[in-house]
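Multiple structures follow.
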Structure 1
Amino acid sequence: MNKQKNLVVVVGPTAVGKTDLCVQLAKHYQTEIISADSRQFFREMRIGTAKPTGEEQQGVPHHFVNSHSIAEEYNAGAFEQDVLALLEKLFQQHDVVIMTGGSGLYVRAVLEGMDDMPDADSAVREALTRQYEEEGLQPLLDKLQELDPIYFAQVDKANPQRVIRAVEVCLTSGFPYSSFRRSERQERPFNSIKIGLNRDRSELYQRINQRMDLMLQQGLQEEAKALYPYRAHNALQTVGYKEIFDFLEDKYDWEEAVRLLKRNSRRYAKRQLTWFTKHPEEYAWFEPQQWQEIVAYIDSEMDK
């Protein structure tokens, strides 16, 4: 591979319109799409992940959609290795490949490299997840502060997955989670062109609400019921499934479950934007309908 090979990375919050734009870009550049959405990997999570349907894919090959089973553990470190191996093949046929998703950690793993974390211990993870479900996040935050004050100061304290993972690593390895976090970026043998998509906030929230209504019509409740035995799995500790699991456990009624589903999805979108705008210079931001400006920007970055 040489520097003429370009990975176009398209990020943004849920429901912003990444799928449509990336399909059009892939057709324009006659290339393929890699999904960096940490939940679209799993075949069993069909409705709650808003996977692009066969129709929406419009004949463009999509990688890492339905690639794994929920019964398998799959993490950002494994994804990094798998994507780099795939890119080596794809770049033999294409000068441009598109990667898209809203999972910041997975995008960063491919672009910069992952820290060498210990393997997950599912028994410890399940115990911590159960504790979170029964007692809330505060006891786990207290535990993290005690075991790793350095990471405690940096962690997104509203993100249970991050907190649970950090405590799990501390407990299973005997070392602070922060001791495994490298700060040096890995060099990549390709050029990365990074684009962020956003919309007017009220328009985005309206799209999220509509998407949730559609998922419920398509049978999200039935899908969540079938996945209930796997609820401790990392991919299911997320908006869209947790609210229904709580409903199934009689924590609140259906009306409240739907209200929380929409509210938490809007909050999730806000967190995604916070992650991607942390370093504003890294991404060029556009609205999804700015097709000509986006293509002009990609072309100018490829010419550099």
Structure 2
Amino acid sequence: MTDDRHYAVKPPMQLVYLILTVFGCAVLGILLSMLIIGALYGGDAMIQAGTASVTSPPEVISALKILLAVGNTIGMFLAPAIFFAYLIMHDGDSYLKPNINFNYFLIPLVLVIMFLFNPVMEIMVNINQQLVLPDFLKGIELWMREQEDAAHKMIQAVLQMNTTGQFISSLIVVGLLPALAEEFLFRGCLQTILQRWTGNIHAAVWVTAILFSALHVQFFGFLPRMMLGVLFGYMVAWSGSIWPAVWAHFINNATAVIATYLYQQKMIKTNPDDPHIFNYNAYIVSVIFVLFLLWVYRKIALNKKQLAGY
């Protein structure tokens, strides 16, 4: 049962509590990951993990995965969300929305939506990559591209999969953990706070999506990541449960991991990094079908919520 005392905490102060919790847990997560890496692989691997590449030794790449999983995903997203919802606000159900009382037809529907959304994502990526800042901001643009290149280099290292074990660990680190942790923090805690603050679910979804994309600090992927955030946000808002968004997020991440693995094993010929896989006909069909299926999703999800008495 919700403790009414915690509703006396106004949404702006809730946001402050959440930010402080994120900072505190992030520091602890980094320290814990450093201890684990140091104990397993030694100090050198710990130092080299931050600049790992596809040519790095296996222990360095393993150290990088620990750093990303423990220091980043768990420390910065999952732990703060759980700590804030259950230990600070004492209302995990309202913030994290872990209930499973939704129409399970949404599960296969989300799968179809996410696969049909790929051409839309490609459009967004290609538009975003054309970003050119004015001459007086060239220094900022250069810094943005350097940050993007560094992030891409790190992801390439994590997605260097020569064995089944490396594939599974990459699927967990890149696919499963971020899907769970980021949805709990953003669509769970943050979107709930913003909805209570603004009284407008659309404002909450879009602002959360913008912050979700911005905090990844990958500026040339900002637009597609923001649109994913919008998609996940409405899935939670309409269904009243976090799990359809977690599932959608996992599908998006896991598809990239699986496609990369199959390409590296020469089981498919299409390079997943190719920015021009689809054509304009695919773009149009994608937009039409995704919008239609989102309408179907909303109708099914809201009907279930009404029957359940939400």
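Laboratory data are not the source of any read-out in this text; all were calculated from the coordinates shown. Keep in mind that what you see is a predicted model, and the values were worked out from it rather than measured. Cβ atoms are built from the backbone, for glycine too; each structure is taken alone.
Going by distance in nm of label points 7 Å out along Cα→Cβ at positions 134 and 166, which of structures 1, 2 comes out largest?
Largest calculated value belongs to 2.
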Computed 0.65 for FRET efficiency 1/(1 + (r/R0)^6) of positions 46 and 118 (r between Cβ atoms, R0 = 35 Å, to 0.05) - originating structure among 1, 2: 1
Output the label of whichever structure in 1, 2 has the greatest value of relative contact order in percent (Cα under 8 Å, 6 or more apart). 1
Tell me which structure, out of 1, 2, gives 0.95 once FRET efficiency 1/(1 + (r/R0)^6) of positions 62 and 190 (r between Cβ atoms, R0 = 30 Å, to 0.05) is calculated. 1
Calculated from one of 1, 2, helix-only ellipticity at 222 nm (-39500 (n - 2.57) for each DSSP H run of 4 or more, over all residues; to 500) reads -21000, and the structure in question is 2
With Cα Rg over 2.2 N^0.38 Å, for residues 222-261 alone derived from the coordinates and found to be 1.25, which of 1, 2 does the value describe? 2
Kindly point out which one of 1, 2 the value 1.0 was derived from, the read-out being distance in nm of label points 7 Å out along Cα→Cβ at positions 270 and 286. 2
